[in-house]
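Colleague: Dropping the structures in below, format is structure tokens.
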Structure P
Amino acid sequence: MDVYVAHPTGPANGGGIVVFQEAFGVNEYIRDVAGRFAALGFTAVAPELFHRTGPGFEGAYDNFEPIKPHMAALTTEGLALDSAAAFECLLAQPGVDPARVASIGFCMGGRVSFIANATVKLRAAISFYGGGANALLDLVPKQSGPLLMFWGGKDQHILPEHHRALADALTAAGKVNEQVVFSQADHGFFCDRRSSYQPGSAAQAWALVQAFLRDAGVFG
């Protein structure tokens with residue numbers, strides 16, 4: 001499995017973060033997100049989750065058909081193994097404190113961030129519009145770090161009852177979780193390469209991401 005690595009571009013803070021891709025691959029957008037964290041002093045890694053069926057795959061945002069076979073081949077078990085491997089890759093990077101590692105994911109990767117938080121010992125996990133996470137309620141008791149989860153109020157792929165069921169299960173299990181719904185945002189609102197990009201919501205979300213990671217102790 002190839003992994004994109006972004007090292008701190010300024011003073012390192014000792015923290016590490018795994019960046020999980022959308023269905024469109026470890027593309028320019030995902031590499032840019034990793035770079036944003038590197039600018040904050042993190043070491044960031046972005047694993048290629050389609051490595052079994054399409055190593056190096058990058059899809060177009062306006063053509064989902066070529067992506068479907070890769071998505072269909074994914075399994076929860078395989079994604080858990082990939083999460084663990086990415087975690088170990090991150091720990092092998094110089095200057096990363098094993099006690100200060102988090103994950104973040106978008107779309108498909110939002111679900112993977114939830115899986116990763118149940119697979120390895122993360123300090124915190126962030127999920128942006130993680131479709132299908134509500135079907136993995138059996139992983140709720142296994143969540144290790146606090147969760148920050150973002151949803152779009154206009155998202156037709158993930159309905160309110162889906163993320164509410166997940167939030168209720170997490171709260172009932174005593175898992176620390178913050179649920180943020182941007183009422184005017186659609187699916188993919190954080191990605192500035194997508195037509196659904198919502199600058200205001202994205203800016204607010206990025207500020208919350210940083211505050212959440214600081215409160216969770218991921219920053220040095």
Structure Q
Amino acid sequence: MAGVPTMADVHWKNAHMECADCHPVSNFHGTGQDETEKFKLAELPQCIDCHADALPGQGEILAHNVHPEDTLQCQVCHSVAYNNCWDCHVNLSPEGTYGSKSSNKLAFKIGLNLERDEQHPWKYVLVRHVPTVNDMLAAKGDGLLTNFENIPNWKMTAAHNIQQRTPQNINCNKCHGNARLFLTERDLTETDPAANMELVVKEIPAKM
């Protein structure tokens with residue numbers, strides 16, 4: 001991903017925190033149980049583990065208190081543009097080795113949370129594009145992604161580029177009424193699965 005600029009997370013830049021300051025060893029090496037989704041891990045850290053006063057009604061930050069609890073994942077307001085990839089394909093070289101290629105760019109998109117649960121209760125979450133396409137494994141065989149259309153390739157993400165002040169939290173209307181920030185139907189491409197429509201925000205929060 002060389003050449004894609006990103007912003008340093010404030011926890012690392014200002015507090016010199018490292019990965020293990022938030023993440024237990026099991027987040028990196030597993031628990032011995034088979035997992036298919038990284039956000040299903042039981043020991044994932046939460047922002048409120050350290051910032052309990054950021055919950056609506058628990059502190060003095062007006063922007064937090066005016067949003068009902070479980071409306072927004074913290075990253076919706078406190079992340080900035082992050083790397084996204086598109087259209088990955090596996091290739092077979094003349095020498096018989098496999099490789100892959102995809103395109104990438106910075107983006108910032110807020111989508112709907114399809115799997116709200118106790119650990120991830122928010123209505124709106126940050127989403128990242130996974131570069132899966134229907135024929136990405138064609139070099140290895142035909143029809144290998146039989147369930148492709150039923151699984152979104154925009155996925156909830158927790159971009160590690162947290163900032164206190166961001167372009168979307170300067171004031172209410174930097175986010176409210178700003179369709180550019182939200183995942184809409186026009187963000188979907190012809191190589192995306194139909195299931196992405198479930199994450200699309202059809203009603204952009206109105207201006208204040």
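A short reminder: the numbers here are calculations on the coordinates, not readings from a lab. The structure displayed is predicted, hence computed values, not measured ones. Cβ atoms are built from the backbone, for glycine too; each structure is taken alone.
Colleague: A value of 24, 12, 10 was computed for semi-axes √(5λ) of the Cα gyration tensor in Å, for residues 133-196 alone; which of P, Q is the source structure? Display every interim value, and only then the final one.
Modeller: On the way: P: 24, 12, 10; Q: 34, 14, 8.
Answer by label: P.
Colleague: Of structures P, Q, which gives -0.79, -1.07, -1.23 when log10 I(q)/I(0) by the Debye sum over Cα atoms at q = 0.14, 0.16, 0.17 Å⁻¹ is computed from the coordinates?
Modeller: Values: P: -0.79, -1.07, -1.23; Q: -0.99, -1.26, -1.39.
It must be structure P, since only it matches.
Colleague: From P, Q, which structure was mean count of other Cβ atoms within 10 Å over residues 93-100 = 8.2 calculated on?
Modeller: Details: P: 14.5; Q: 8.2.
Derived from the structure labelled Q.
Colleague: Given a computed value of 0.55 for FRET efficiency 1/(1 + (r/R0)^6) of positions 101 and 173 (r between Cβ atoms, R0 = 41 Å, to 0.05), which structure among P, Q does it belong to?
Modeller: On the way: P: 1.00; Q: 0.55.
Label of the source structure: Q.
Colleague: Next up: Can you tell which of P, Q yields -1500 when helix-only ellipticity at 222 nm (-39500 (n - 2.57) for each DSSP H run of 4 or more, over all residues; to 500) is derived from it? Don't jump to the answer; show the numbers that get you there.
Modeller: On the way: P: -10500; Q: -1500.
The structure behind it is Q.
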